[in-house]
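K.L.:
Structures for review follow.
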Structure P
Amino acid sequence: MKRFYKEVAIGRETGTRTILLDGRPVRTPARAPLAVASDALAEAVAAEWRAQDDRIDPRTMPMTGLANAAIDRVAPDPLAFARPLVAYAETDLLCYRADRPAELVARQAAAWDPPLAWARRRYDVAFEITTGIVHRPQPQATVRRLADALLARDGFTLTPLSTLITITGSLVLALMHDEGAIAAAAMWAAAGVDEDWQAEKWGEDDLATRAREAHHVDFAAAARFLALVKGA
């Protein structure tokens with residue numbers, strides 16, 4: 001699409017910020033007003049529109065894309081959107097460990113034990129830790145409490161959390177990050193322990209490296225969006 005506007009501004013009403021192109025409000029793909037509650041997020045979305053050249057490239061507008069998703073896909077039914085993510089309470093990455101070699105076992109423990117300890121304290125839950133990839137059920141109280149914590153989030157929080165959960169494979173890490181208990185960089189490093197180990201021992205695979213780089217772009221955008229929702 002060619003750029004059809006000259007000026008980008010932010011419309012401010014009580015509790016709502018809209019993006020204005022030549023005085024007209026931007027709309028989502030579903031034709032809803034592109035309205036956010038955070039000044040920081042509104043400024044970031046507006047900056048993406050200002051940065052467009054002669055043609056509009058949605059690939060360079062991740063904050064706009066996530067805001068559109070929050071409004072069009074999540075807001076109509078946040079509970080339905082979040083339910084598939086609840087499954088990660090049963091299969092959290094942090095609960096599936098290697099049994100060898102000893103160095104990898106130690107790395108996983110160093111990176112994954114502290115988040116699990118945080119979740120135990122924060123939500124009064126217990127975890128079943130296993131080795132290998134065979135599924136091991138988690139206590140129902142754990143699943144229920146983690147699910148309740150996720151389902152309590154609003155649509156603009158659930159949208160980036162969905163990306164963080166699916167990329168890392170960890171609901172615990174995502175909740176921990178949302179509550180300010182782990183930085184995005186530390187979360188990414190914890191989720192990548194196994195990949196880093198494999199790369200160190202066997203070298204990097206080009207396809208795997210490119211896929212991980214693409215995931216990191218999406219991860220970083222989601223983490224930034226979440227911070228902007230909170231006004232950071």
Structure Q
Amino acid sequence: MATVAENLERIRERMSAACSRAGRDPAAVRLVGVTKTVPTDRIREGVEAGLTLLGENYIQEARKKIEALEDLAVSWHFIGHLQTNKARVAAECCDWVHSVDRLRLAVELDRQARKRNRVIPVLLQVNVGDEQSKSGVSPDDLPKLFESVAALTGLSVRGLMTLPPYFENAQEVRPFFRLLRELLERLRGIAPRPGELTELSMGMSNDFEVAVEEGATLVRIGTALFGGRPAISP
């Protein structure tokens with residue numbers, strides 16, 4: 001098994017090459033290391049190699065790992081589906097939430113944030129592929145959700161996130177990444193503070209290079225970084 005540091009170096013080289021092809025500054029794209037089911041010692045390897053952003057899919061697993069790794073100078077991003085009744089935990093331990101997909105969740109997360117005198121940076125999750133199996137607001141309903149969430153004082157909408165349909169050929173996902181970028185550009189036209197809408201969280205191990213070429217600012221990479229995961233999550 002390759003070390004996390006070796007994997008990270010290869011991923012950064014591929015990200016840089018994708019930026020070069022798109023005429024982008026590599027500094028404009030950040031890597032979120034996805035730590036779902038990854039043991040804490042391997043996460044530490046990644047941080048020692050230079051990771052500064054870590055992403056978790058399950059809120060209870062996130063809390064345990066954040067507590068176990070509290071000595072690390074990292075930012076924790078929650079990237080999975082968040083149940084409304086777990087918003088309190090997210091407000092307590094996560095720095096960013098990528099997956100705000102409905103107003104009810106946003107209102108509760110806002111309430112929990114304000115109780116803690118926090119303003120949580122959030123992304124709105126968009127279901128660009130109209131897949132029943134995936135969370136996310138529809139592109140048509142996105143403006144209404146954005147206007148409602150932007151009015152909440154405990155949250156700061158910073159951009160959009162998506163989990164597009166999976167294709168073996170990463171080029172086939174390009175239109176979905178392009179759509180998310182176009183949706184963000186449209187939101188800037190109605191946003192009270194358009195300069196805050198800077199983030200596109202899109203792209204994973206199998207398609208992050210295409211995502212970078214289409215404007216991703218946050219790529220969420222787990223398997224290519226930490227190695228394969230168990231078939232069954234704990």
Structure R
Amino acid sequence: MLTILYCDDYLAAVDKPPGLLVHRTGLDAGETRFALQLLRDQLGRPVWPVHRLDKGTSGVLLFALDADTARALGQRFEAGDGLAKTYHAMVRGWPPDAGTIAHPLRRLPDDQRTSREEVQDARTRYQTIERLTLPLPDGRFASQRVARVALHPETGRRHQLRRHLKHIAHPILGDATHGKGPLNRAVAALIGQQRLWLHATGLALAHPVTGAALGIEAPPGAEWALWEAAACGGGD
């Protein structure tokens with residue numbers, strides 16, 4: 001059963017666990033459980049996802065409860081219009097205290113959304129929340145620097161956060177596509193959890209029908225405390 005964070009006559013938001021697909025896809029044909037079907041069965045009515053979270057990403061996932069609301073919100077999510085999204089991620093290395101990643105992204109071949117520009121503007125703001133050192137060898141060094149960052153995407157491109165963090169050489173840990181396999185495996189063994197360390201902590205928007213301000217939050221799960229337990233020292 002999914003944890004429902006918000007529900008009214010038009011919208012429902014859930015806290016998606018890592019490893020759960022939003023809906024059925026040919027890219028992962030072996031999966032049999034999907035957030036869409038689980039929520040539909042839980043509410044006893046049809047639901048429409050209005051944005052995506054990758055299979056490995058956890059946190060706030062919003063659904064519409066009718067097709068018109070889904071269509072309106074889907075356009076807003078793609079344009080990043082009137083939305084404020086916040087994510088937490090664990091990344092390799094120690095990024096600066098704060099910054100903005102303004103790096104255009106090429107549309108991925110399997111992206112079926114309406115926009116067809118081959119290269120799209122993409123912007124992500126970030127703040128470094130915590131710097132840690134793990135007892136893992138890193139080249140010439142006996143330890144590995146990692147950091148927890150807050151991410152605020154200003155555009156809604158496919159895999160934007162994962163691609164932007166790779167672009168600044170601080171890939172998200174556990175990212176099999178954009179990260180480094182040996183480090184991901186070493187971290188998983190040390191932490192005792194194998195997952196993509198990316199969590200959607202908050203979503204703020206105007207309600208598409210009433211116009212009321214909505215703020216939906218999902219704190220990171222208890223497994224995020226494992227990082228401090230595994231660390232051998234802090235940062236500056």
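Read-outs: derived from the displayed coordinates by stated rules, not from any lab. Because the structure is predicted, anything quoted here is derived from the model rather than measured.
K.L.:
For the read-out Rg and Dmax of the Cα atoms in Å, a value of 16.9, 49 was computed from one structure; give its label from P, Q, R.
P.N.:
For Rg and Dmax of the Cα atoms in Å, the value 16.9, 49 is produced by structure Q.
K.L.:
If you rank structures P, Q, R by Rg/Rh (Cα atoms, Kirkwood Rh), for residues 50-129 alone, which sits at the top with the largest value?
P.N.:
P
K.L.:
Using helix-only ellipticity at 222 nm (-39500 (n - 2.57) for each DSSP H run of 4 or more, over all residues; to 500) as the calculated read-out, with -5500 as its value, let me know the right label among P, Q, R.
P.N.:
R
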